[in-house]
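S.K.: The structures come next, written out as structure tokens.
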Structure P
Amino acid sequence: MLIAVGYVQMNVIRAQKYTEAKEKGYEFSNYIHPSVDMHENIVIGDNNIILEHVSIQPYVKLGNSNFIWSNVVVAHGSRLGNTNWLTSGVVISGDVTIKSNCFLGVNATIGHNITLENENFIGANTLITKSTKEKEVFVSRDGEKFRLDSQRFMEFSGV
């Protein structure tokens, strides 16, 4: 079986459905797209969905029921707990621990040797450079409009 429930309620529903099915004796598989680059020495649980062009480097440990969208990098020695949701373009640097039920938005970046506690929400394009506490939310500001128009900016930049 493969439980493919979204990240609603910080992934709690997917975790509940997984636990219910496990208690009833169901066995689980993983879906790993053929383009995924998985290095040696990886430990992976069950009920994980890993989409195209993901790179999982050596000594990574993945728990159960994680959803990893396209073009994600999970660097060496990192550990993902259970029922996390990583959207497209997320970069997890080396030796990072992401506990359980976290959501990481498009292009979020987690710095080296950081721990994300349970139920963290990391917004799109957000850089995390320090370990977090449980149930914290980090959202980056929108890009700011530059004072020059695009043609003047290109001239000013020498491009």
Structure Q
Amino acid sequence: MRAFTAQPVKAGDLEQILAAANAAPSAGNLQAYEIFLVTQEKQRVLLARAALDQFFIAQAPVVLVFCANQARSAPKYRERGKRLYAIQDATIACTFAMLAATALGFGTVWVGAFDDAAVERVLGRDDLLPVAILPIGYPGEKPEPTPRRPLADLVHG
């Protein structure tokens, strides 16, 4: 979804989306990620600029930014925790949020193309690794489903 209406996301719906992210499995149950809730228009515009001028991000009334907290995973899992598990934790949490938002009738899109340092500046944190930006809002369009690979092409036995 790359078009959103201006209709706000109700607090109860947002709470359900965030609760779903919080319920996501994580390595060692450490939840080595942080979620930034961005609702102010100025901050959303800055995120859109940081995401290589993808201005549909600023259109969404809610934007979640998922960051890996590598320092949270490192004590238990050392380098593999920093390099992999914290990133996996953030991506799984983002996926759970995306699925919850979709189930509630919202549009979302996973945004992974951005300048890490620019996103860090918007968030005011340089100790975390930005992993995904998730704009959430009511759909402003009804795109056709994208084609998928046949299962026979991607499942190997």
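S.K.: -12500 is what came out when helix-only ellipticity at 222 nm (-39500 (n - 2.57) for each DSSP H run of 4 or more, over all residues; to 500) was calculated for one structure; which of P, Q is it?
M.R.: The read-out comes from structure Q.
S.K.: Which structure, out of P, Q, was Rg/Rh (Cα atoms, Kirkwood Rh), for residues 35-114 alone derived from, given a value of 0.90?
M.R.: Only structure P yields this read-out.
S.K.: Where is distance in nm of label points 7 Å out along Cα→Cβ at positions 19 and 123 largest, in which of P, Q?
M.R.: P
S.K.: Looking at structures P, Q, which one was relative contact order in percent (Cα under 8 Å, 6 or more apart) calculated from, given that it came out as 13?
M.R.: P
S.K.: Can I ask one more? Which structure, out of P, Q, was distance in nm of label points 7 Å out along Cα→Cβ at positions 83 and 131 calculated from, if the result is 1.7?
M.R.: Computed on structure Q.
S.K.: Identify which of structures P, Q gives the largest calculated value of distance in nm of label points 7 Å out along Cα→Cβ at positions 11 and 139.
M.R.: Top value of distance in nm of label points 7 Å out along Cα→Cβ at positions 11 and 139, among P, Q, belongs to structure Q.
S.K.: Computing distance in nm of label points 7 Å out along Cα→Cβ at positions 3 and 147 gives 2.3 for which of P, Q?
M.R.: Only one of P, Q returns 2.3 for distance in nm of label points 7 Å out along Cα→Cβ at positions 3 and 147, namely Q.
S.K.: So mean count of other Cβ atoms within 10 Å over residues 27-34, computed for just one structure, reads 12.4; which one of P, Q is that?
M.R.: The structure behind it is P.
S.K.: A further question on this structure: As an exercise: Cα extents along the principal axes in Å, calculated from one structure in P, Q, equals 45, 44, 31. Which structure is it?
M.R.: Q
S.K.: Let me ask something else about it. Comparing P, Q, where is FRET efficiency 1/(1 + (r/R0)^6) of positions 51 and 75 (r between Cβ atoms, R0 = 25 Å, to 0.05) highest?
M.R.: P
Taken together, the values in this text are just the output of simple stated rules run on the coordinates, not laboratory data. This one's a predicted model, so the numbers in the text were calculated from it and none came from an experiment. Cβ atoms are built from the backbone, for glycine too; each structure is taken alone.
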